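Engineer: Take a look at these structures.
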Structure 1
Amino acid sequence: MNLLVTGGAGFIGANVIRHILTQSQPSKILNLDCLTYAGHLENLAGVEKDPRYSFVKADIRDKQEVARIVAENRITHVMHLAAESHVDRSITGPGDFIHTNIVGTFHLLEACRVAWGSNLSDKRFHHISTDEVFGSLGPTGKFSETTPYAPNSPYSSSKASSDLLVRAYHHTYGMPVVITNCSNNYGPYQFPEKLIPVIIQNLLHRKSVPVYGDGLNVRDWLYVGDHAQALWRVLTAGKDGETYCIGGNNEWPNIRIVEQVCDLIDELAPKLGGNSRKLITYVKDRPGHDRRYAVDASKIERELGWRPQHTFDKGLRATVQWYLANQGWVNEVTSKKH
């Protein structure tokens, strides 16, 4: 297996690479990342010592460079995580999301189609996507592999488009593909723009913690280490052409997440003075803010034997502890200019 991981210096990608290097199967892991504001080689400190691992700085929007990398490295497997992923940024600047998430995926698919030709045995293109492509749920029900797409933001629309491109390459060209749609990830190495690390950092600096709308938007939370294990399982054991939904079975309203982090900070960093909940501030809701996501992960459990190992309490405590112990990492990645 010569494995190409795109976006491997990002939050999920770095955790995936760290997990895969505990396995014996890959002969080579090539990390392709253009190191945007959310991609940092600091996320992979120590990994470069593994002889199977190498890094190349490249942009999936560069068609010729992507084709060269796939061909020259004799890539047999792809885990495609490279993407613009922050919903708020997609609202204020959707262009980057279209070019990276749709056109970049197209370039990667074309590179593999040309390089692999008709020799498709022992090949696989694994496209990693999001539950946001399904839109918004009411108070009941869950997303599954058969849920119709109904994306509501430029981000989720761009991911839905890339999902459909991958599907088309399977049905048109016979490319061996698998697609996964995951719920909200949290855990170590997440860039401090997403909800949980934002809460932690604001509380550490005694700044107000913004909560959109009434705070009752619900998400299903998946610990990134569990997600990494699921992705490896799908890459190596999933069925060609299939989609697998990956969720943590941890539904929580946003305000409850904020309150739990406040309480953990008060417990684990008592020198800050406690009473962190007083810093919660409600702000105007985000445009197109989906009310609820929940993921039915029964297919991947039934067919591939995967289930999350972390309860939310366990995973959230580990996450807060990691950020408290790694403020040097936070300062390093947030101080960089791109």
Structure 2
Amino acid sequence: MRVAMLAPVWIPIPPEGYGGIERVIKLLVDELVRMGEDVTLFAAGPCRTRAWQRIMLDEAPTYHMGETLYDALHVGRAYREIYTGGFDIVHDHSGFLGPAFAGMLPVPVVHTLHGPFTPEIRRFYEAFKDDCYYVAISRRQLESCPGLNYLGMVPNAVDVDEHRYLGEKGDYLICVGRICEAKGTEQAVLLARETGNRLLLAGKIDPGRDRDYFESRVVPHLDGKMILYLGEVSQEEKVRLVSRARALLFTVQWEEPFGLVMAEALACGTPVLATRWGAVPEVVEHGVTGFLADSPRELASYVERIDELDPLDCRRAAEEHFSPGAMAASYLDIYHYASDMHPTRLWPHRAHTA
């Protein structure tokens, strides 16, 4: 099957640091190629994957993230090539422009939903609910906007070879991810302080609101000994830190659609202490691979019970539910189903060339 994989324009694949969607796309295209599929990745450079690559912009416009001009340039160029490229299926991860113009293409478009649904976002997708085929990354996400043309739910995958259980744990908890209010960074710090545990923070800080939040709500707690901020660490260093941690704190305060770092922690044999927001209960099994609570304060009673959890159970859960092979196989089934269902009668030139 000839697959056109359309990535977001903002970050190269794979990302050097932050970039959960991009990391998932890297795993997906490489696994599809390994399975014998013909995959072309439409992305911004520089990229390193096993797929054929069509670089729409030589340099990813990371510092212009969210600006419509770059997004439209990327998606517009990609769709123009896809229109006459002889592809069987388009798998779009690009954001809003993908579904908005999916109905213009002569081939089916599968769009993976990577974000949460606000009322405005829900209204957008409902306006284009029949223009492409949708895939949710969690049941919670699907239930938040049930009226779309869904073909299934496929959890994100993590690199279970890269994220590995090292066997020996350190004396610290860890909180990894974007530093912001929605991710509950301050709550993780307060939880560690209340329970007398050392906490390592690692992650990017965006300018503006997130930087202000960090300076006013997190920095006052940093003491260089018990609460430390390490910055945005490399992927290799992140894996090492998470593998050695006693537990990952995931004290989110929003409708998290998946939470990739939780699956990465499980692959490292590191249990997760998390608040029950969004899809968190779908990733972490309470009492087996971590502990869940309705608030960060309620998690305090579980910190002293971390040693009850078996790191090997965490590792097995990641291998079973979040492997690249399982993700790619699920998407391949969806591609075939979408191709079989697509109304080719609406596209005479496609029927003629088939």
Structure 3
Amino acid sequence: MALALSVLDLAPVASGGSAAESVRRCVELAQLAERLGYVRCWYAEHHGMPSVASSSPEVLIASVAAQTRTLHVGAGGVMLPNHAPLRIAEAYRTLAALYPGRIDLGLGRAPGADQRTSQVLRAADGEHFPALVSELLLWSGEKQLPSDHPLHSLQAMPTDAPLPPIWLLGSSGASARMAGEAGMGYSFASHFSAAPAKPAFDAYRAAFQPSKEFAAPHAILGVSAICAPTADEAEWLASAMELAWVRLRSGNLAPLPSPEEAAGYAYTEAERRLVRAFRDLVIVGTPDTVRRELLGRAQACDASELMIVCNLHSHAARLRSHELIAQALTA
């Protein structure tokens, strides 16, 4: 592909469906993505959401990497405030040992959960994110800690496997300069953030310092896209995502609704405003329409790569959407 294309998979759970089945389906999507030429597939850490089953990215990564050959598989991302950095270093160095050169480690500062769930997870405040990243890098294996360092005697096993390439995730630009200065990759979540990506990407590139993992800046743009053979079908599929967005923004956590459920729902005017905001974020249409919109968004911020998220009630329609997008961008 002229423009690198990747997948962000949240293991979406549809109404009337099974969360366990959604987890198992991650392999099918990843194998399809690999056949179609997608570069990587990432799993996002979310907790306590009935519509999202990707609560344990490293488990999904291990499963998918074992059943693919060339696809880069990673976290997009680990919500670092939920974890002890040493534990993350151990998990991802283990994955790097099992699948050399194929594992990515994306890091986010949000808890990926509501306030009550965050308390149960004992999540740290997001303001501690830079310190947590710095602590994680102590276990990168790049250099030996000084003998007088309090953690000098500790090791992240396996010690002879590297920490995978690190990407900082952002939705407002707050982490962009940090990613650049540290010589990391950067990914911007425009699939749920209305903030423009270009200022964040510009700040990232301006601050970038080459590193062992990244000789040049690499900026990924996350985009929500729904593609179908006809515009009418694409709109029908998107109608369910409109209702899902309204429920999410209203704190009504539930599995993804079907288009039929959405067709019978009576929206209030306030909810219609939420729908309009959602439609500003998502790309919906035929392959030609989606191709044009994706390339336009990528060019507007000079993205190095597009990462597509497509949460649909129908698993078959979701697979087809990713297939149509890949075919459109290689046409």
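Engineer: Work out distance in nm of label points 7 Å out along Cα→Cβ at positions 249 and 281 for each of structures 1, 2, 3, then name the structure with the largest result.
Structural biologist: Across 1, 2, 3, distance in nm of label points 7 Å out along Cα→Cβ at positions 249 and 281 peaks for 1.
Engineer: Given that distance in nm of label points 7 Å out along Cα→Cβ at positions 17 and 289, derived from a single structure, equals 2.2, which label among 1, 2, 3 identifies that structure?
Structural biologist: Derived from 3, not from the others.
Quick note: the coordinates plus some simple rules give every number you see, no bench work behind them. The model shown is predicted, which means the values in this text are computed figures rather than measured ones. Cβ atoms are built from the backbone, for glycine too; each structure is taken alone.
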